[in-house]
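Dropping the structures in below, format is structure tokens.
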Structure 1
Amino acid sequence: MIAHHVLFWLKADTTEEQKVAFRNSLQTLENIEVVKTFHIGVPAPIERAVVDTTYTFSLILFFEDLAAHDVYQVHPLHKAFLDEFRVYFDKVVIYDAE
């Protein structure tokens, strides 16, 4: 099992309408056949020194194996998301775990 956790920090001037479009596009990634588990989130209202709440969106995907992860990376829906919305990223951090 591969966990793919992506944290997005959007640019400060991103409008609410653009954030909605960004989230809607993230949602399309659930339709990629190799995605086993899917979750989009925003920072939870938890105040602890070790919790980072500075990101805008969190995307967590689980894949059966590394081969499935690799299929996801080149999938047309993933590429379309990146092509249209990478201009909104100020920062992206990815954690992959098995």
Structure 2
Amino acid sequence: MDKLSVMNAFCRIVERGSFARAAEDLGVSPALLSREVKLLEQSLAASLLTRSTRSMSLTDNGRLFYEEAQRILGAVGQVDGRCCRTHQPPGLTA
């Protein structure tokens, strides 16, 4: 399991409020996202979402995971941005 990819998917699910909308944004199936979240929950031995046919809500663990995942993904984005600006291939100018 690619943890960063799953973190990103989980954050998108929370932000969009549904697996279907998040799947559409990410270009994957809702079933794939559901499986990824289930595997994530199993690896953490914690439930992150309470799901029913009509609603979804974060558990306390889900809220904590979402907040930390946002922080981690933001940090990765900052590092990527800094590396891209400071390590351009020869011949390229900013």
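The figures follow:
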item: Parent structure of the calculated result 51, given that relative contact order in percent (Cα under 8 Å, 6 or more apart) is the read-out and 1, 2 the choices; result: 1
item: Of the structures 1, 2, the one that 25 was derived from, the read-out being percent of Cα pairs over 23 Å apart; result: 1
item: Source structure (of 1, 2) for helix-only ellipticity at 222 nm (-39500 (n - 2.57) for each DSSP H run of 4 or more, over all residues; to 500), computed value -10000; result: 1
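Only the coordinates and a few stated rules stand behind these numbers; no lab work does. Just so it is clear, the structure is predicted and the values come from calculations on it, not from any experiment.
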